[in-house]
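So, here come the structures, one by one.
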Structure P
Amino acid sequence: MKNNPVLTASTEFEVQFYDVDSMRVVWHGSYVKFLEIARCELLKKFDYNYLKMEASGYLWPIVDMRLKYVSSAKLGQIIEVEANLIEYESRLKIEYIIRDATSKQVLTKAYTIQVAVDMQNNEMLYQSPAVLTDKIKAVL
């Protein structure tokens, strides 16, 4: 993940009991929720959260996701989740880095890809709608 981000957002929080397994390490499925939290922070940066996506007539399902677990996060650990918008012209590609908030040790790397789907005809678009590109360009 060496792409230059268009926009970046990050958030910090403490790993909670409900996100860990019996060994007190973060259960692998909880990382998807962590990505979602950071993605929502990133969407706020250009004023296009999920409710605004729907109101504009588009859904943005995730069609691809990859996670690479480097080291385990643990119960009580403060982690930072960074979301970086890499592509937006034809799809939303967001790369993520999850780190220990204090040491900055990388714990997980990931990316998600979302595509626009027109709600009227359920067709996937091969180019991002102007409502998205205009909002991003307005904050650049």
Structure Q
Amino acid sequence: MEFLHEIKSSPPIDVVNLKKLITIKNLPKLCSSINSVIKNNISEGVIYCVWGEFRIHREELKYGIRFSMPECPNALAWTITSEKSGQDIVIHCTINKMTHDEDFIQSLKEFVSAWETGISQHLPATPRENINQDA
């Protein structure tokens, strides 16, 4: 199964800054479904999340980051990527099953939605126009 969300970034975020933002250390800040980081070795670590404690891998891609949980019975993996322009960020989450129980499917939808919310909150702010407040 796969789950997708798209975020419109305005102003755009370049891939270098997206990769700097999405680190294992920052996971609890970026996704409310991830409670804590237990171990962080930059490209691998251990997290505690909505489904329990899991070892996690972080892999840099040309246009973003891929995370995987190698010991997860559902082979959970997700990517956060940006187009060259940096305006569209895609969150793509997969498991190795074609079907699953409804509670787990709902938790995956909430996981991807939590990523969308967390990343949106940490994107550069849209520049505001200077307002002349002369009376």
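Every read-out reported here was derived from the displayed coordinates using simple, explicitly stated rules and does not represent laboratory data. As the structure is a prediction and not an experimental result, all values here were calculated from the model.
Values as computed for the structure displayed
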{"quantity": "Given -0.69, -1.02, -1.26 for log10 I(q)/I(0) by the Debye sum over Cα atoms at q = 0.16, 0.22, 0.27 Å⁻¹, for residues 41-120 alone, calculated: source structure among P, Q", "calculated": "P"}
{"quantity": "Computed 12.0, 39 for Rg and Dmax of the Cα atoms in Å, for residues 65-112 alone - originating structure among P, Q", "calculated": "P"}
{"quantity": "Entry that produces 12, 41, 30, 15, 2 once P(r) over Cα pairs in 10 Å bins from 0, in percent is calculated, selected from P, Q", "calculated": "P"}
{"quantity": "Structure with the greatest value (metric relative contact order in percent (Cα under 8 Å, 6 or more apart), set P, Q)", "calculated": "Q"}
